[in-house]
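Each value in this text was obtained by applying a stated rule to the coordinates, not by laboratory testing. Predicted, not measured: the structure shown is a model, and the values here were computed from it. Cβ atoms are built from the backbone, for glycine too; each structure is taken alone.
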Structure 1
Amino acid sequence: MHTHFQGNADLLPEQLSVFMQEHIYPNEQRYKAELHALPDRFATVPLMEELKAKAREAGLWNMFVPVSHGGLTNAQYAPLAEIMGRVLWSPEAFNCNAPDTGNMEVFMKYGTEAQKERWLTPLLNGEIRSAYAMTEPDVASSDATNVRTSILRDGNDYVINGRKWFISNAPYERTKIFIVMGKSDPANPNIHLQQSQILVPRDTPGVTIVRPLTTLGYDDAPLGHAEMRFDNVRVPASNILLGEGRGFEIAQGRLGPGRVHHCMRLIGCAQRALEYACKRAVSRTTFGKKLAEHQSIREDIAKCFSEIEQSRLLTMKTAQRMDEVGPKDARDLIAATKITVPLMAQTVIDRCMQIHGAGGLTGDYFMAEAFNYARWCRQADGPDQVHMMALGKQIIRRYTESEKV
């Protein structure tokens, strides 16, 4: 079995759209019903396993794999992520869901052969899930140098102590491995060399899932986001990723593509919300005419369309730039995309909810949950303010230090 898509990439958007029409959209209510019926909110939804098998059979599997590892370019993946983003839970059916995609890339780029065999292979096969434990409740984690969790060497082991929260996938029963970021050398004068990342299997003594957390009341089951505790968790020294003091470097390498993947999916959310709003506008009548004939509704629809188009173009430009020069040298456009797209999606979805009246706020439509996704994306992978601060500094330097642009 190929671990990722191999074939004509140009055909993928159409193939994926057909799969969504045949297998995803018709199953949205069934997915919700099966999730609701689970004895544990964070157990496996039976439908998901069926869909994963169908997606593999259709060759729509691991489409996120980067071109450096034989997969697609960012520009080829962008329209696929947009299509998958139209149904919030669907990326897992194609083994393309966050945070697993980013974690698999970490293993591909930085893992030893033994680490890849133990963790990457079952992740690529969709047999297990993973989590990335960086954010902490006791410090402002928007500055990653603040992390306090300790990863200290003790003979042939490392011992980990600390608290983490908003760890996506952590409550999910299929999650078997955590990539944990903490401080291995807190006294190092270079604050970017104080951190390490280490692999912690879920069943290691001292690992506790304290509670699942909600965002705007949504628990994002069955994947979820959890608060965790690490109490004298002991793992072999061979579990360190890349080497001691390389944690910040790994974080920067991991988060660039992941930020853009979220933005691609959010464009799908916003586009679908706009389509729903148009259908709603021609199906309801107020004050003697269809909603679609009211000036204010037309203006909202026009603004939504324009803003989605702008964001899609920016995201595609960013994807192409990443393909040309790599995420590090495309960080200006990555930041601009991350600042722009979640806020756009939040605004567009909000307008489309309004056009749906009170019903738009309910679970009868996907929009309320999509709004929540857009809102938390303004915090996840770095809050808006951090990206604006970094981008502003970079742009000022560009136009004042040199004439070269």
Structure 2
Amino acid sequence: MLLRLLLPILLISCAAAAPQGFGVDTPAGRGGKILRVTNLNSEGPGSLREAIETKGPRIVVFEVGGVIDLNRKTLTIGEPFLTIAGQTAPSPGITIIRDGIKILTHDILIQHVRVRMGDAGQPKKSGYDPETTTSGPECYRIVVDHCSFSWAVDENLSISGPRHNGPEGTSRKITYSNNFIAEGLYNSSHEKGIHSMGTLVHDSATDIAIIGNLYAHNNQRNPYFKAWTTGVIVNNLIYNPGTRGITVSFVPDEWKGQAVQPINARVAVVGNVMIHGANTRPDVAMVGTRGDVYLEDNIGQDKNGKPVPTTSGDIRILKEKPVWPAGLKALPASQVVEHVLAHAGARPKDRDETDLRIVREFRERKGRLIDSQDDVGGYPKPKPVTRKLTIPKSGIDAWLAKMAAQVEGGL
């Protein structure tokens, strides 16, 4: 009897911490069918794509670990109420290469997956521009937590949709937390040429939370909030941001002829750390260039450890937070570096060589902007591994949390 009473307490104590932010009340796939990914094929029976395209609430678990090669065919999530539980994969976990993920719907939770997009061998300026992003008015209550994104040709991880249809006409109520967002490709296959980007929060997207992420070696958009946006940027570590760190601004020409004209982004920037690197312009401030910003407890340093300006351009300082997720408690900035390095990214206790290298290079104050995944060893090639899962008939939430704790270090 005592064991039965103690069991819920034990499960809670070993469970991974639930994400904090906006949209975290999503049920995602809770209560739905359990779909097992049994192979690493890009599509077909037993594949991740097949599970994603299945209708109805569903929880995707993995009985295989290794690389899923999309072969330049984007993984599109168009059916709502989905949980992708990458923590259930055997080591080395799941890595997606040669394209990204597009989310077109609501109530999505993605955890412990690596997305290494890359140029897929396409020529410079050829127009191949993989990214991972939300897109459209049906995108709300979305959480991407403890994942690793790198080598995008557009943004590594973004929030997007129509700009002129108001907050209900585009992505909203979204949290990106505890992720690695790194090494956006600089001079690669994007049609514009130079285009190394971290995260774009497109015009009119509201209630957006960017919490506890590592932004490393992205030339711009670390992140970038555009017109009419609202959100929080909390406890992120930004390293070697190139020409811009956190950006709040908009492009007036994109609003010409519209009945509604652009207004400043309104964001709370709390407890972040930005450190210049090899490619960072010496005058890069933590926040620029035009927006309404609440600032609290942020640290910015140049390559020599000296303070850099907190703001540049036309930043209006707000006296109060414009928005703030219920229950969110920011860490002191003095704790952010070690917390992010220890806890962010996919499977932080079972990291792949790319994430280990990025952490090592940060500690040694090395690393740089890259033009191709081939500049840092190319796409990963781990040996595929399989493991049969024993899934409980009840208590799925607690089981998933326990599996996450095992790869996050909560056990």
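See the values below:
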read-out	value
For 2.7 (distance in nm of label points 7 Å out along Cα→Cβ at positions 92 and 364, calculated) the corresponding structure among 1, 2	1
Among 1, 2, which structure scores highest (criterion: mean count of other Cβ atoms within 10 Å over residues 172-179)	2
Which of 1, 2 yields 26.6 [mean count of other Cβ atoms within 10 Å over residues 228-235, calculated]	2
Answer label among 1, 2 for the case where mean count of other Cβ atoms within 10 Å over residues 220-227, calculated from the coordinates, equals 26.5	2
Given -3500 for helix-only ellipticity at 222 nm (-39500 (n - 2.57) for each DSSP H run of 4 or more, over all residues; to 500), calculated: source structure among 1, 2	2
For 25, 19, 10 (semi-axes √(5λ) of the Cα gyration tensor in Å, for residues 244-331 alone, calculated) the corresponding structure among 1, 2	2
For FRET efficiency 1/(1 + (r/R0)^6) of positions 116 and 388 (r between Cβ atoms, R0 = 30 Å, to 0.05) computed as 0.65, the structure of 1, 2 it came from	2
If log10 I(q)/I(0) by the Debye sum over Cα atoms at q = 0.08, 0.09, 0.11, 0.13 Å⁻¹ is computed and equals -0.39, -0.50, -0.75, -1.07, the structure in 1, 2	2
Identity of the structure behind 45, 33, 32 (criterion: Cα extents along the principal axes in Å, for residues 60-211 alone, calculated), options 1, 2	1
